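Each value in this text was obtained by applying a stated rule to the coordinates, not by laboratory testing. This structure is a prediction, so every number in the text was calculated from the model and none was measured. Cβ atoms are built from the backbone, for glycine too; each structure is taken alone.
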Structure 1
Amino acid sequence: MAISFVLDEDDAALCVGPAQGVRNRPRAEDVEYNTQRSIRRYIRRALGYLRRATLGRHASFMALQDPHAPMAARWVEFPHTPQRERGLVIQAGECLQLPVLITPPEPILWIRCLRAVPQISDDGLDVEIWCACDGSEMQLLLTQRLENSQVAASLRELTIDLPVPSGSMLRTEVRCSAGPRGQSTEDWLGLLGLVICARDELDLQRARTQHTWRLKNEIAHFSSAYSNDFYRDRHADRRASADGSSLPRALPPRPADHVVETAMREALHTRLRDVPPIAGENAFAYACRMLGLVIPVTAPNFPARLRALSAQHPDRPLRMLALCAGEAAIEGGILAAAGVPVDLCIVDVNASLLDQAVKRMPATVTVDRVLGDANDIGLQLGQFDVVNITSGLHHLVELERVLAAIAEILSPGGEFWLIGEQVGRNGNRLWPEALEIANRIFTAWPAEKRKNNNTGIVDERIPDIDFSAGCFEGIRSQNIIEQLDRHFLPVNCYLRNAFLWRLVDVAYSANFNLDDQADRELLIDATVHEAMHWAQGGRSTEMHAVYRSKWAGTAGLVASGP
C-alpha cells in the first residue's frame, strides 16, 4: 500500500462520486432555485459555457451529465486563467475519493484549486478536505470558500499538516459543496493539484503532478522553439549529410541497486579498523575523526589562511571580527596557531563570556570587546579582513540582514569564515531520512549504549526534539546555505555529518569505552553508515567554510580601474 498520493490523470484508482452531507441541493427559501426545471436550466448554461470555452482543447464537459462517463472526461484545460492550467472538474455535491494510504512520517496535504468557470453561483462554493484514520468516522479538516469576487479565478494553493499518526490507515476525500444558500447549479471546482506525502517530499511530489500533460507540452514547445531567429547563431550544419535511416534507440531500463555498495561498505569497515583512538579522545571525537578519513574532502586550514592573509598586509595587523563568539576558545586556538598580529573585535550578548575571551587570546592579538546582539550588526564597526562565526549563525534570526552586512564590511580580498556551523534541519533536528538510518543503528545497540546521560533514561529511539521552539538553537538552520549563496562565493565548503554526531553527542558519548574493541566496532559501523549516506547524497548538518563577498569583490574590481 502506498504512503503518498499525487493527483494524476493516469491514476486508475481515482473515483469521483456523490458526497454525503454536502450542500448540493437548494433550500426551500431560495425560490429562484426551487424547481428541478430551474436547476437543469443552470446546468445547461454552465455546460454550454464550458463546451464553448474549451473548444479546441479536447474537453467534453457534456460527458459529466452521464454518471457512467469515464474520468478522462473530467480533465480539461481552463481558458480563464492567465497561464495554462489543467485539472479535474468536480461539481457541487460530489467528492473525490483518494486511495487508502499508509500515513507517512510528518504527513502533509497540498491542494491547488480554482473556479472551473469564470462565474459560479452568487453564494460561492466550498472546498472541503475530509479524512479518517484507521476506520474512524470521516472528520472535516479544512474548508475554503471560492467566490466570484476573488481575483485570478479564486486560485488557491494551501498546505496543511495532517493530524494523523505515522503508519495509520488514512482515508481522504475532497468535497465540493454549494455555498451557504445552497445554490449549487453553477458551482464547478477545478482541482489543479493534490498531494499527500511526508513533509520533506512535498517539492518532489508536487512536481510530479500532471506529468503526462506537462511532458506533452514540453515536447510540443521545444519542437518549434529553436526555429525562432533569436537562435539563428546556433543553426550550423556540421555534417555534410544526416543519416536518418535509423530511429533513436530507447533508453534502457534503470539497473538494480548499486552492486558495488556492499563491497564499498566492507572496504570502509576494513580501513577504519586500522584507526586506533587517541589518548584522551571521547567517542564523539573518535567517530568524527574516522569520518574525516573516509570522505574525500578537506576542511579549511584556518591558521594557514590567516597567515596567508597577513602576508598580503605586512605593514599592519589584520582586522578580524568574531560574531557570537562567547569566550572565543576556538578563535583563540586558531590565532595562537597562526601566530600573526591581529586586531580582534569580539561581539556577543554575554558580558561574562566576553571577559573570558580575553584570557583565550595569545599576545599577538589585541582585543576589542563589544557587548551587543549580532542580529544588529552593520557598518558601525568598520571594515574587516576576516569575519568569523563559530557555531553561532544558526542562533540568529535576521539572516538576511546579518549576511548582507557581513558582505559589505568585508574588505576586498577578505574572507568570511564559518566554523562548526549547524546547517541541518531547524531546531537541531535530523532530516527524516537521516533520522531513519540513525534509529536503525541506535535501536540495534545494547541498552547500556542507549542510556541518555542527560536524563538517566534508556532511550528506545533517538529523541527528535525541536530546540528552536523554546530558544534560538537552530532557529533558521535550514535557511543558512541558501542565504549564504545570495551574498557570497564559496572558496572551501566542508559539509558532512548527517546523523553521526547525534549518536555520540553529550547524551551518549560517555557510554562507550574506546579500549573495548566491541564498542569501537559499534562506532566504526555507525561511521560507515554515515560515510555511505554522505556519498549517496545525504544532507549534511556540519559546515566548516570559507566564503568571499560578492559585494567586496565587485568593489575591488571597480577600485582597480579598467
Structure 2
Amino acid sequence: MLDNVMPTTSASTRVQTNGVRSHGSLDADIIIKNAPDPVFVSDLEGKILLANDAVYELLGFRTDEVLEQSLSRFISPEETREFTAALREVIERGATRNTRLNPRSASGEVISTTLNASALRDSDGRVIGAIGMLRDMREIDKARAYADSLIKNAPDPVFVSDLEGKILLANDAVYELLGFRTDEVLEQSLSRFISPAETREFTAALREVIERGVIRNTRLNPRSASGEVISTTLNASALRDSDSQVIGAIGMLRDMRELDKALAYSDSLIKNAPDPVFVSDLEGKILQANDAVYELLGFRTDEVLEQSLSRFISPEETREFTAALREVIERGATRNARLNPRSASGEVIPTTLNASALRDTDGKVIGAIGILRDMRELDKALAYSDSLIKNAPDPVFVSDLEGKILQANDAVYELLGFRPDEVLEQSLSRFISPEETREFLAALREVIARGATRNARLNPRSASGEVIPTTLNASALRDTDGKVIGAIGILRDMRAYEKVVRDLQESKSELQEKILDLEKFEEVVVGRELKMIALEKEIENLKRELEKVSRGQSR
C-alpha cells in the first residue's frame, strides 16, 4: 500500500504550493484514509501531519489529539529514539521495515505494533517526511507466545534456528537430550554439535525448508556433553515472519536410540528366523532376506536383494502378490496367500505367505514383512490324507465350521445316492432335519472346544427318500497354525446294526413268550404233583384209620 501511496505523493506533496492542493495529493489522502491498516504521515521531526481512521480506532484518541502532535507523545523515550533512527534510515535508504513501536492508547493500554515506513518526497524528490504503516501485533504476539509455550512444553526436543543454522530457541527437552546448559546451546551454530557431513546435510535441509516449507526424517547424530553420539531424526518446518517470508526453521528431533535398538533386534529376529523371511517395498522389490530364503530358493544374496518378487513367481501370482500388498496396506496383514516361487534349480516350490505391514516412524505403511512356509511336506501330507479319505471304506467327509461340505469320498455318495455336485458345497442341513442340524452344530462346537466328538446321531435322507440311521465321529481339521477351521467326519451306517437289534428284540420277545408258557406249564405240573402228594397223604391216613378199626374189632 505504501508503494501505491509513494509515487502519487512524490508528484505533489502534502505541502501546499500557492494555496493549491494538487490532484495527486487528493489521491494520496483518499488512499491513506481508506487503508485498512493504521497509516499516518509525519514530518522529519516526527510530528503527525495526517492519519486515517484506523489510527484513531487503534489508539482511541480523537483527531485533534493526534494531528500536529509529536509521535513521542504516544511512545516511550527509548522508542522515540528508535523512531528517530528509523526516520534517518528512511532519509538514507528510502524505507525502514519492522521497527517495533508500542504506543500507549487513550485507555492507557500499551499496544504492540510494527512500523513499516517509506519516504515522503516533494516535487524535487527531496525527503520531507515519512508515510508510516502500523501493524497491530497483539494477536500475533499472543500467537507467538502460544507457539513459544508449545515449544517450551513439547515432550520432544524442539528448537528454532535461523537460515544459517544458528540456534535461537530451544526447549528443556533439547538440553536434557544433549546435556548442555542453555548458554552452551543458544546462539550457537548447530554445526557445533554435528559432524561436517551432517552440517552439509542440515544446510541442504534448510534449503529444502525454504523451497518446500517442510522437511521430514533427516538423520542427525548430535554429540552430547558426555561425548555420546545420539541417533535422531529431524522434522523441520518453515519459520515465517509477518510477511510470510521464511526467516528460519522450527525443528523437532526424535531420539532414535530405542527405535534403532528395536530395529536392530527386529533385524536379528529376521536374520535368525527358522522360516524364510523377507522385507519388500510396496512395489514388491525385495529389500532384505534371511539365510532361510537363500536356502529355500538356492540363489545368492545379490540374485535376490533389490530384485522384484515377480522374477521368482508367475505373472498370475505376481498379480495375487500385488493384491496381497494392497490388503497389507488396508488391513495391516494378509494370511495364507499361495506363492510358488521357482528355485535356482528350476523347481517350483509350493509356499504360503503370511505378511504384515512395515511402517515408518509415523505409522505409515512403507512395505511388508513376509514369512514363507515351505508347503512341500505339508502338501505331501495333504495328498496322503486326501488319499486316505478317498479310499476309506466308511463314508468320510470334510466340512467347514458352518457345516458346508468341502470334500467327500465315494462311500458318502454310495450311502446317500447323490452325485458329487449334489453334495459338495452344500450345507449338511440339506440332508438332515432341523433338530439334527442343531445337534450337528453343537457337535462342531465340541470339536472346536475338545478336538473331537463321538457317536453323534444323524439320520440323513437319501436321494430315494430313505432316512438312514448313522452315527458321526468327528475330529478337528486344523490349518498350518493349528487353528480349527473345520471337521473331518466319519459316518457309520447303522441300518444293519439296527436290524440286528430289531431281530434280537423280536427273538427276545419270542423267548419271553415261551418262558411264560413254560412257567404256566410248570405251574400246572407242580399243582398236579402237589395234589397227588396231598391225595397220597390222605390215602395213608385212611389206611391207618382202617387198621385201627380192624384191630378194635378183633379184640
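A few comments on the model shown:
- Read-out relative contact order in percent (Cα under 8 Å, 6 or more apart), computed value 12, structure in 1, 2: 1
- Among 1, 2, structure where Rg/Rh (Cα atoms, Kirkwood Rh) as derived comes to 1.07: 1
- Source structure (of 1, 2) for helix-only ellipticity at 222 nm (-39500 (n - 2.57) for each DSSP H run of 4 or more, over all residues; to 500), computed value -13500: 2
- Origin of the derived value 15.5 (mean count of other Cβ atoms within 10 Å over residues 190-197; candidates 1, 2): 2
- Which of 1, 2 leads on mean count of other Cβ atoms within 10 Å over residues 494-501, largest value: 1
- Value 1, 6, 11, 14, 13, 10, 9, 10, 10, 7, 5, 2, 1, 0, 0, calculated as P(r) over Cα pairs in 5 Å bins from 0, in percent, for residues 254-461 alone, assigned to which of 1, 2: 2
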